[in-house]
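So, here come the structures, one by one.
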Structure 1
Amino acid sequence: MDKQALQALLRESRALIDPGAYGLFRSLRQGRRAPGLTQAQMDQLLHRAQGTYNRLETGNYPNPSEDLLRDVARLLAFTEHEWTLLWRYTLRRDPPTPLDPGSGQEVVEAWREVVHGISHMAYVADQSWRVLDYNQPFADLFPGGKVPENSMRWMANHADARRILARWEECWLPLILPQLRSALAAMPDDPTLAEIKEVVLADPVTGPMFRAGGVSPGAQAYRYERPLLHPLKGPGWVHMCPAQPLDTPGIRLMIIVFHPGEDRPGDSRLRALSPQ
């Protein structure tokens, strides 16, 4: 437990909450009102025994329950990033689920500018691979510039994907389908993922591979760079660069770096970055 960081996070967040919003007040001995909720008021609003919140904020509450952490985070209006920090400071691990169940379904408008400011192919998708926004280089990847509504369904099932994603069955499917299985395990009630699964299972190629599970050993060689037949630029290789906004777990920013040519780029592109 990182007591110092935990105390700073909770104390500073607590100071931002107006007690008046809950019909409460906080005053100093001199009669002046101090900002934020008191620790006793936190207990009151959390419906916890007196001293519970104090133990948490001071780092004297070993192994706090998920319910307590979630109630505190919601009362203090935490972002998803702050929710993650709360877990790391108290239990030294990431939270099992997002604070907001809908956090993987939408992202703030500023990410539109990010996507359109990238020169490589780029798009943003939600936790079910529904495409939320994309730039023109990504649109150029599809015939007529028509971007699919769901990138996972397109990669796993669409006829165009089997042509554009070169050596689709060998280099792409064994890496795509495990991602779908993993998402279904984490979100078994997601209707979009369930629909994609049914489509995949019904296909004579993807169905058996999906049921078998796992990644074929040969496909691991293509986890970083995969062959692609670009409709406008011709054959080449792409490096998939996924990222995730800190405040929106489940949202994916996918940047696809394209290198033209039949020959696979050298391994020098895969070297780790080091400080300049």
Structure 2
Amino acid sequence: MELLGTIGSLVSLFAAVLFYFGWASTDAETRAFELRDSIFRLSTSDYLLRSVQALFLPAWLVVGALLAAVVLREWLTRHPGRAESLVPRLRWGWLLPVALFPFYRLHPALFELAIPLTAIPCLLATAYAHTRSTGPGAAERRHRLHIWALTVVLCVLSLFWAVTSYAGIVGRGRAEEATRTVNTPAFPSVVVFSEKDLMIRGDGVCDQRVSAKGSAYAYRYSGLRLFYVSGDRIFLVGRKWRPAQGTLWTVRESAAVRVEYVSGPLGRRPGCR
């Protein structure tokens, strides 16, 4: 039961990290567009899905760090003499992340991620060194418990700090990629037909009156790109959209509004079609 409880706690922490990363990266991305993530009304599953791909590399790094820790512990167990000389030095491991703070202003984006990532193993090493030499008494056990409890709290805080920093890097990277690829297949071409004028103008959008007799729609809008879909809402930008000087349109597909997704070069020709 104790093992199941531990596994459940780890799964809950992992899910919380996934959700937080999804939100933080989306927030950084939308802020780069001078928007806010709240306008998309994303669900919990949306945030979780947006975090999975970007966390593959950190997950592998965490697994590698855990394997390294297991190997190191095994090595210390097999070589007690070397352990006795190494462990006392680990007591001062917490000084390494502290020493990085003065360099923060040199490269904030780098050290904002490096400091918490360095703090986690250093704090664990410090706690291990402090608790390894304590005796078996009740007072010593309480002392070890207090040290590990404080260490876990600090490591969790450092973890969320690192996740926030990495999410900001990922989110801003997505925004830069979106700016570069708005006229590539990464943004599907869209044509919107509507019974009434939707007032979609600018950013390279072509608005036309539908002249065909018997048509259920009176207006046609081309030159649009699919930005995002959330529930029944479709977010669109123009083919000349730029984050600093662009418009994000929202439409809902219904009997009065039809949305067509155009593949291939036909949907990317300049001018009105």
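Values quoted throughout were computed directly from the atomic coordinates according to the rules given, and no laboratory measurement underlies them. Everything numeric here is computed off the predicted structure, so don't read it as measured data. Cβ atoms are built from the backbone, for glycine too; each structure is taken alone.
1, 2: which one has helix-only ellipticity at 222 nm (-39500 (n - 2.57) for each DSSP H run of 4 or more, over all residues; to 500), as calculated, at -19000? Answer by label: 2. Between structures 1, 2, the greatest calculated value of mean count of other Cβ atoms within 10 Å over residues 176-183 is seen in 1.
Here log10 I(q)/I(0) by the Debye sum over Cα atoms at q = 0.08, 0.09, 0.10, 0.11 Å⁻¹ was derived from just one of the structures 1, 2, and that gives -0.48, -0.58, -0.68, -0.78; the source is 1.
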